[in-house]
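Below: a set of structures, written as structure tokens.
Values quoted throughout were computed directly from the atomic coordinates according to the rules given, and no laboratory measurement underlies them. Source: prediction; values computed, not measured. Cβ atoms are built from the backbone, for glycine too; each structure is taken alone.
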Structure 1
């Protein structure tokens, strides 16, 4: 019997056309072997930290994110209500919703309720903890399957209170994990 990942919640009667999102948290230490491009981004983010503090947005040179630039979002997480978090930049190469651009859109306005709920949970977790999060994600949205790895990195203008996230994704296939 295979154990379900902690963040996976089963729905009693998921239909063939229902949206579903599953996330499997991964240790950051597994990045070098499993996701070299995301590892480069993580190492760059980590190098921008000073005295153990979180980097500020202005510390991040977007050109250093070149390996994943089209797959990167900047999310403003300064709002009190996580539904009011806002995509300031949405990666142009992200396949979700047929490459729709969600720049300047509230996370709470994302059309798929299961996906919106997952984003709110994951983004608010990183915003609250100030700790990076690396995940494998599989989803079925409007009958289209997606599979990717995702790295969420916190930024803080004062080095402590997270106000922005850098979110990088890479399309991946997980033979043991599907929606």
Structure 2
């Protein structure tokens, strides 16, 4: 016969627990921000208390939009999403995570080919900062083929990118490419 557990021996995992403020970083170039990016931002914001969308500064790249323009576009399209902050950073994303107290990095996966590269980066990040986890979110099927480079290419030839990018971004692309 199995002995009964007394109520006093039950573990209360909430007693004395300190509420955690879960911060995630979604880093990228966002040149420009696409509907796929925006979907991941919404989803990350639903999973974490604070989502920091961080535009990486890459001095060797020749971007379509300046860092300040990308920040403005991101702030414009995320202004109504609770718990989302937009900022820029230099250097390694894990160092930035430590600076702001983030415990996770969110990365989107469009295809199996993304996974191999992203897993390698996640392993390197975990080696450098074991306290920062990487969370992979698969893109929604409708955004699986959408990339910032595809949006730039279509827009540079005067094509309609309204299915792939927020209206604010479409307007900025028209202004940028004069079409």
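When mean count of other Cβ atoms within 10 Å over residues 26-33 is calculated, the result is 23.8; to which of the structures 1, 2 does this value belong? Present the calculation step by step, with values, prior to reporting the outcome.
Numbers: 1: 12.9; 2: 23.8.
Here the read-out was taken from 2.
Using FRET efficiency 1/(1 + (r/R0)^6) of positions 42 and 90 (r between Cβ atoms, R0 = 25 Å, to 0.05), single out the structure from 1, 2 with the greatest value. Before the final figure, lay out each step's value.
Numbers: 1: 0.75; 2: 0.40.
Comparing 1, 2, the top value of FRET efficiency 1/(1 + (r/R0)^6) of positions 42 and 90 (r between Cβ atoms, R0 = 25 Å, to 0.05) belongs to 1.
Among the shown structures 1, 2, from which was the value 14.9 of mean projected area of the Cα convex hull in nm² calculated? Working through the options, I get structure 2.
Quick check: -6000 is what I get for helix-only ellipticity at 222 nm (-39500 (n - 2.57) for each DSSP H run of 4 or more, over all residues; to 500), calculated from one of 1, 2. Which structure matches? Of the options listed, only 1 reproduces it.
The value 22.6 for mean count of other Cβ atoms within 10 Å over residues 50-57 was derived from one model only; which of 1, 2 is it? Provide the component values of the computation, followed by the final result.
Details: 1: 14.1; 2: 22.6.
Source structure: 2.
Please state which of the structures 1, 2 yields 32, 12, 11 when semi-axes √(5λ) of the Cα gyration tensor in Å, for residues 114-169 alone is computed from it.
Numbers: 1: 25, 11, 8; 2: 32, 12, 11.
Going through each structure in turn, the value belongs to 2.
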